[in-house]
Structure I
Amino acid sequence: MAAADAPVPELQARADACAAQLCAADRVLLASHIDADGLTSAAVAATALERAGIPFEAVFEKQLDADSIAAIADRAYGTVLFTDFGSGQLDLIAEHERAGAFVPVVADHHQPADADTEHHLNPLLKGIDGASELSGAGASYVLARALAARSSADERLDNRDLAGLAVVGAVGDMQASEGDLRGANAAIVGEGVEAGVVEERKDLAVYGKQTRPLPKLLEYASDVRIPGITNDERGTVSFLDGLDVSCRADGEWRRWVDLSEGEKRTLASALVRRAVSRGVPAFKIDRLVGTSYVLTEEPVGTELRDASEFSTLLNATARYERADVGLAVCLGDRERALERARELLANHRRNLSAGIEWVEEHGVTREDSLQWFDAGSEIRETIVGIIAGMSMGADGVSRDVPIVAFAEKGDGETKVSGRGTGPLVGDGLDLSAAIGEAARAVGGDGGGHDVAAGATIPAGTEAEFIERADAIVGEQLE
């Protein structure tokens, strides 16, 4: 594929090299991460491999460490494709490559280790921000496009139809947190629009526009807190009843997706007026409107239609040890897998609600440059990072400093999750560096992105970890 025709021209040479290795393989082991970005990365790669006629098997890991890499090596595949992780573990992977265990192909967006390998596709290697401009699913999509160009004689089979999954991965990775997808992500959105599988539009920036009844849509919208509406059921119903919009049909509350464009404008304008009257700052009111990403081939009124809701559905599968269910949904199973995913989502929502309530009840501890809480066994280690991020801005939890959360992992280990904000990153915050360095100092390891990172440390070293991380973050934000 010519670079000019590629979704991300800067990465095309690396994508071509990776695609060549995959096409030369007799079979491939596909290994991916367990969050929404990891699942969509795997789905994009799996579809591309299948279309290219390359036999493969998929496996998922919560964390790629020495033990899991050794287990992957023991599976005796000549080629292993890592998606949404692998870059940060290249030093460990390289040991197995040198021993002749397998040839690695890595499509990732996390901070790379010092080691490198011949088949390594990562935006950071070309100056593209892996935390805000290209997700793991985006890297997998770039590879899928190169694979199609190499393996298909029919130029119409170009894998552009996989752009929707890449968008879901980017949204799930919080890369649209500033209101829209940017950089290389935006280029992938453009290809999805051209392929007819993605639609982008300015819309109300709240979660649940496809599925939530209007009162719950507004009551639970916490990114911009509006007194008398946010977390206020009676206030929300009163607000809706006062509008010149028919918010009910046949006795049931309508959803945002059920409204006409005129009705949406009326409701949004009233919401802005209410926010102004209640003293919400202008910069927060601006966040009420953002870019919405719709998967046009999915049914209207379902979680699969909206990229944000789709990503949450996927998180609810893999974070409860059912990555197979999430992958099946991504690959088109709209029967048993989707039903099971919805059951897991209901449970996920209950756990998130309980986790946020726990943080609000127990509070956070403030250090000089960060804040933290230790949930122990009260919050699952697979969702403690989500809860930490959702808690920022709640009562007693500042958005002015990053937050670090601990949860028991078992086997004498503690999971660490850190979350920041875009403005903090603009001021110099790099949680990948801070958490990774602090973790290694206490005998653990970690990494991730500047705005979100994680680690595993020995149980009992939490206090020393916080002391070191606080000092590092303080230096970053000076």
Structure II
Amino acid sequence: MNRILIKLKKSSRLIMNSNDNLPDSVKKYLKKFASNLWSLSDNSQRLFNNIIVIPSLAEFDLLPACLNSLEENDKNLLHETLVLVVVNNSLSASAEIKQNNKQTIDYLKNYHGKLNLSFVDASTESKAIPDKYAGVGIARKIGCDLALKKFDYSNSKKKILFFLDADCTVRPDYLEKVLSEFNKKNLHSAVIEYEHKFSDTSLEAEAIICYEIFLRFHRLGLKFAKCYYDYHTIGSTIVCDVESYIKAGGMNKRKAGEDYYFLEKLAKLNKIYTIADALVFPSARKSWRVPFGTGQRITRHLSKKQNEYVAYNAESFKILKRWLKFFMSDKVIELKQILTEAKNINRALSDFLLSNNFEKDWKQILKNNFSLKEIQKQKIFWFDAFKTLKLIHYLRDNGYPNINLFDAVDEILKMMRIKSEISRDKAIPDIQIQKQYLLFLRKILQEEFSNDN
């Protein structure tokens, strides 16, 4: 185990594979960040333009459906696409998890479907991931780093990394829509629209409807505020080109939230685009796999330990909008003027800036950057996705407490001048009314981001 930990820390030796015709940027990345502890299951010399990386932890029951949905995509696009499954668990994983992963590996070894399929064994005794690192972040990273040596760099086509999860399915036009957008608009990174799968009767359906309404309310709030970081952060919807993956330093090793921080790095390279007419369908299930995120929220909802039908106060997004309109304006602003205006907008905003070292950081930004273009970039870097969320939380704790979820949705729709025909007669409406809210929000967001694009 110590040997594995040392190698993970150093990560100085290249992942072994057959493609020696690598761009210098890829070679440098692999030398600095990649590990040689894991390898692909086959020695094929074939190279690809697109690679779909799928972490799989005890997913024997669901992975086949994911692969089946990919098989329904255009056969010509599938021909130049590799699907790479990372079967993973920690060294201390239970016997049940290890057995499930063994079944998955056996299934993949005997796969004879339409996909170009390879897998990584990060599960069996000599290949399991040390507990310190084990999680979805390193599983994605293992797959993506290995993928870098399976791209065909000899042609001019974009080299695209797709991030997917084993419990997801996709539409038959998944590859077509994404690749068309990337090539037509020369995209570098994007998120794909999503819709959680649920039945009409299950308790999980009640939980995921509530959670997805919250997610979509939050995204509408960011959209209303004209926030640069207005994308959703669901790992199975991320797509980026190899160039952006490398410039972002690759995927991180976080046990959860890896998608949030990776997207933030991508956003600081290029604006995150939303592909609104492609869809990923994540499952709505409780899960022990990560400490927070969809699975954890479903588990918490089902436990009924707290009221889940709450959301940020919509007034917080008004404050955020006023702040962004002022701070992100196309001009250099002196520190005193910024602090004065922040206080005029809202005292809590001013206090937030001061408590987050804005004075020192802004002086440094003006000292080190001379052009308006560079200063504008530094504004986006400083008030990033994490600080945006921190501000919303700070406002929540300082005068703008959470409110009823459906009141919040109604208010944000009113603020955006979006008319809704949905009516309810109580704070938490019946499940059918909740479903109407969700379907309406899905429609609105798809239209909003389609119009942007």
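Numbers at a glance
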quantity	calculated
Structure (I, II) behind the derived value 3.3 of distance in nm of label points 7 Å out along Cα→Cβ at positions 74 and 370	I
Computed 16 for relative contact order in percent (Cα under 8 Å, 6 or more apart) - originating structure among I, II	II
Winner on volume of the Cα convex hull per residue in Å³ once structures I, II are ranked, highest first	II
Highest-scoring label, criterion being distance in nm of label points 7 Å out along Cα→Cβ at positions 210 and 226, among I, II	II
Identity of the structure behind 14.4 (criterion: mean count of other Cβ atoms within 10 Å over residues 274-281, calculated), options I, II	I
Which of I, II leads on mean count of other Cβ atoms within 10 Å over residues 378-385, largest value	I
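Laboratory data are not the source of any read-out in this text; all were calculated from the coordinates shown. All values reported here derive from a predicted model rather than from experimental measurement. Cβ atoms are built from the backbone, for glycine too; each structure is taken alone.
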